Structure P
Amino acid sequence: MSLKRTRVCDILGIEYPVIQGGMTWIANAELAAAVSNAGGLGTISPNAGMRIEDDVVANLRDQIVKTKSLTDKPFAVNLVVFIPGIEELIDILVNEGVEVVTTSAGGPRKYTPRLKAAGIKVLHLVSSAKQAMNAEECGVDAVIAEGFEAGGHNGFDELATMVLVPQVVDAVGIPVIASGGIADARGVVAAFALGAEGVQVGTRFVATHECIASRNMKDAIVAANDTGTMITARNLSPTRGLKNAFSAQVAEMDRRDATAEELLAFIGVGRARMALLEGKVDEGEAYAGAVAGMIRDVVGAGEVVRGIVADYDKVIHSL
């Protein structure tokens, strides 16, 4: 038995149902192309590699053009729905012929019709069965059910992947992609057992050669243990990252029940970029999932995909 082909593969035109997460600041063209060339679905972030003051529209266009020069396979662009200027970003996607979009951090109702009218497949990230049903009603092609183990911003209800995915599968008829806590073939087999038809992998792809995350960030992920991440800023937006001096300060604000306004003022703009790109891991929001404790080396992105495919049989036969 090999890694099975699912509806996710057919919808996206990919060989394996393995999707690379669209990590803000660091989901770059080289990473996306490497994943897509290995048979998965690579994803680029509009602000990958850019400075805060740079033009995100121009940066997205450049990332798309570069990705196309590195692969002839499908790839996705991750769109955070609530960001200013999203209409211009969608214009770029349509004009450049992007085939897949993942949407997150906002409802899918407003922009899904336009994306679908342009022939773009839409995957929407959800953290509850109710959100999944709403996304299905809005016409998305599949949902990404992301559990609380995932790095970066998470849902307020704190549902773990193990309980979220089967409830979402039971609630909708469209394919469900599991996300959060998946780094290898064991996680893929578990996700399929829960009813998922694909997986989204984030943190494992940060610690790859093609990712433009700073070496300090990659080393910090490799050095992390099973308790190396934590959730902070629950009054603003629950966020999982590596334990560091910054997260300790935010945790202290959480303990005294700081308001969302106070947290936002302290965190400011660019804290994630500081850790992910600039290498100031102790001072910034070092987004990483709980699987950081499973990652022990920096490898090629294609190797991650091929490793999942190669080990899938071994895990199945061990059951």
Structure Q
Amino acid sequence: MKNILITGALGQLGSELALVLKKQYSNERVVLVDIRDDINSDLIKSGPFYISDCRDKEKITKIVETHNIDTIFHLAAILSAKGESNPSLAWDININGLTTILEVAKNYNCSVFTPSSIGAFGESTPKDLTPQVTIQRPCTIYGISKVAGELLCDYYHCKYGLDTRGVRFPGIISYLTPPGGGTSDYAIEIFYHAIRDKKYVCPIKADTYMDMLYIDDAIKAIVDLMEEDPSNLKHRNAYNITAMSFTPEQIANEIKKHIPEFVIEYDVDPIRQSIADSWPNKLDDSEAREQWSYKPYYNLETMVDEMLFKISRRIKHDQAS
């Protein structure tokens, strides 16, 4: 039975991963860490929770010792668009935070999951069916930190035998937590505006393709990868995974099938657009499918159905409260 630590536990990935793992392993065996405690009070109250910076080695060490942690899901990070507004902070948290976690994991023989990103690729990367192993020359501090993080995790596995694993996430679409500063966040924001305002002003050009993944498939991928027999894993850090690739115009048209009066307009953010233009259109995730049976459930149509249903229910609940 695992004893689990999740850093960045109140973020988009962490909050939903925590719910799944608590159900699987019990509330007390899943310890949550975040730098804030101002949201998601139910999750905070459900079991052990600590306010801590992921760079605080002394505090992270004490938490690992106290709870006999053997598995760490390190999700604390500064995302792509937000990272461009403060590159030094993004590098500090994304790299020094990861180094702290890897050092603690090495000392206490913990397995570590760390997500990488489609942002680890750049303009010189093949755009369509981007291979698992290919050129990585990102143009953002976020992407650079993700490439460095992949190599750092590989280093700790090769030098110290640490069980490090990860995936390269595309844009992740979810309803439980608000967008956190990612370039692909328009694909979350659009649903709230479609339901409330019947109109959305998009910061990304209408014909810009981006790879996406629904949150349920993202969480399942994390859990499945960490439960896979390590002898089957060729790459470890980090596997390409994806489910769907679409443009703002395509997702808007799918929403219009449910909300005919919905209108999308465009006011392009040059920073987000330049980041999106540097990313691949679609990743080749065949090695993840072959080595640990990765298989997403949601496509564009089923994702839109799910998001409209769950966000509509959430808005009604908030209005009634």
_Using mean count of other Cβ atoms within 10 Å over residues 210-217 for the comparison, can you identify which of P, Q gives the largest number?_
Q
_Once Cα Rg over 2.2 N^0.38 Å is calculated for all of P, Q, which comes out largest?_
Q
*Thinking of P, Q, which structure, once semi-axes √(5λ) of the Cα gyration tensor in Å, for residues 10-89 alone is computed, gives back 23, 16, 11?*
Q
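Figure out for me which of the structures P, Q the number 3.7 belongs to, where distance in nm of label points 7 Å out along Cα→Cβ at positions 162 and 186 was derived from the coordinates.
Q
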_For mean count of other Cβ atoms within 10 Å over residues 42-49, which structure out of P, Q has the highest calculated value?_
P
_distance in nm of label points 7 Å out along Cα→Cβ at positions 122 and 154 derived as 2.8 - corresponding label from P, Q_ = P
*asked:* If you rank structures P, Q by distance in nm of label points 7 Å out along Cα→Cβ at positions 2 and 194, which sits at the top with the largest value?
replied: Q
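Throughout, read-outs are computed from the coordinates displayed, never taken from laboratory work. Just so we're clear, the structure is a prediction, and the values are computed from it rather than from any experiment. Cβ atoms are built from the backbone, for glycine too; each structure is taken alone.
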